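Take a look at the structures listed below.
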Structure I
Amino acid sequence: MKTYKPTSPSRRNMTGILYREFLTPGVKPEKSLTKGGKRAVGRNSFGRITTRHKGGGNKRVFRVVDFKYEKMDIPATVKTIEYDPNRSGFVSLIGYADGEKRYILVPKGVSVGDKVLVSEKADIKPGNRLPLNKIPSGTFVYNIELKPNGGAKLIRSAGSYAEIAAHDGGFALLKMPSGEVRKVEEKAWASIGQVSNDENRLVKLGKAGRSRHLGIRPTVRGSVMNPVDHPLGGGEGRQGAGMSKPKNKWGKPIRGVKTRNPHKYSNMLIVQKRVKKKKK
């Protein structure tokens, strides 16, 4: 981790990532695999705010990352490891043997010059991609499909991985980062390893300005609002919630309330629910 001299109160608690240790120096994004565009920043197609606390931030160039992995049985070489402002993990530019280039989400431990392969006969090593039925129990995987050839949907954030707990009746049992054990079809594909940039969770922004650069707008507590603006607002000085269960701005219960739909289609695939952290 990168630390700073305490030249100000915000600098004292600020940390960052030493990118020079991980990224290929002096590399610009592959122009053919990038595109611009306006970000939604919490607005819907009518321009109305549907997610609060989003907006502003530095402009970003979008990297077209391959989550489908359609080029089978063609070896590829890792050419660069690059920063992507749109995700927490690092991306890698790979060159296939037929000359095509693509961006992929790079795993921890893979460096420039390494070979990666998408094949049912690929070796069990970081960066390679195989169907779940070809991967032994106890292996760490990421970029996991929910359905065969549906594209990677699970385990894509920095430092995350799932462990293959067992194989049973055409399904692989995956232990997720949350502790949940879930069934996924064995014919679905997954990449071997753990997503890169595992230090991302240790970063301390240190000051409000870094949040604004990331496009995160301020969050105001309901208890300091007026009664017209929030159920917890109002009162002279600091007040308690004044109700048995705290509510959000729209009167819906919060804190410890289950939000998962009891009739969700994937409930039948969950073998063990996620582990709930106990308050100290």
Structure II
Amino acid sequence: MAVKVPPIAAFRLLLEYDGSRFQGWQRQGAKQSREGVRTVAGSLEHAIHEAGLRLVYLGGAGRTDAGVHALGQVAHLHLEAKGAPRPGELRRILDAALPQDIAVRDVRTCPPRFHARHDAVDRTYLYQISRRRSAFGKPWIWWVKRNLDLDRLGHAWTAFEGDHDLSAFADLDAEEDGRSRILSCDVVEAGALILLRVRATHFFRRQVRRMVGASVACALGEEEPRRVLEDLRNPTEAANLYWGAKAAPSSGLFLETVRYAGDPEPGPPKPTLFIP
């Protein structure tokens, strides 16, 4: 006997969050109820249930890891149509119920077939390195205490552009193919900040943090940019272990934007955190 599926109301959410106290985006099943285990999706689901709304499905465009932030995470939300609020009302409900480290930037209706992850054209991540100590910015930067050679940093960072096997620079599941198309890698100075931006069709777990760590290692003279190219051309298990140990901390990483068909190209990177 076929299961009757209730009519749904579909919404597209644009979210920002400070990931410092979250164990990533994805809800962790029974672990979610354990003390001290918080996820962004779990917090959203809790807010929806507390409001008396009937949740059918919630999915995100990017699976941000523990400690990673978002400026423009996109999610698709399906509620049972009966009693579902209008977008403006849903935003007010979420604003009132969500913790202070999650903010809803936009709510709109969308086709039920819209999928935040599968329909994305590309994603952009931004990483903030600080060249000085900050009294305010520790949760959102990586303070590199030693002098960085920006030319070497740029050579290593831009080496990732193109179609590559990222197996040496990511944590892959056994069935995952490590190939990805990296569309652009940019380096911008903004006062005491160095902004590393990368745009790609998709990303793997801990990929950006390893890319940043590898580029910083080159900028510090610990490695040569040519090693990055060699490990992209011929990834090995030894290289995966090596760059895994060099991964940058999650504190400086932001999911900046998720683009869909018809969206404009992203502009130049802007500082996420203002350091006087």
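The numbers here are math on the coordinates, done by the rules we state, and not lab data. Since the structure is predicted, the reported quantities are computational estimates derived from the model, not experimental observations. Cβ atoms are built from the backbone, for glycine too; each structure is taken alone.
Remarks
- Relative contact order in percent (Cα under 8 Å, 6 or more apart) - structure with the largest value, from I, II: II
- When distance in nm of label points 7 Å out along Cα→Cβ at positions 150 and 222 is computed for each of I, II, the one that comes out at 2.2 is II.
- Distance in nm of label points 7 Å out along Cα→Cβ at positions 22 and 214 from the coordinates reads 2.7; which among I, II: II
- When Cα extents along the principal axes in Å, for residues 134-197 alone is computed across structures I, II, the figure 43, 25, 19 traces back to II.
- Once distance in nm of label points 7 Å out along Cα→Cβ at positions 38 and 254 is computed for every structure in I, II, the highest value turns out to be that of I.
- Origin of the value 1.06, where Cα Rg over 2.2 N^0.38 Å was derived from one of I, II: II
- At a computed -6500 (helix-only ellipticity at 222 nm (-39500 (n - 2.57) for each DSSP H run of 4 or more, over all residues; to 500)), which of I, II: II
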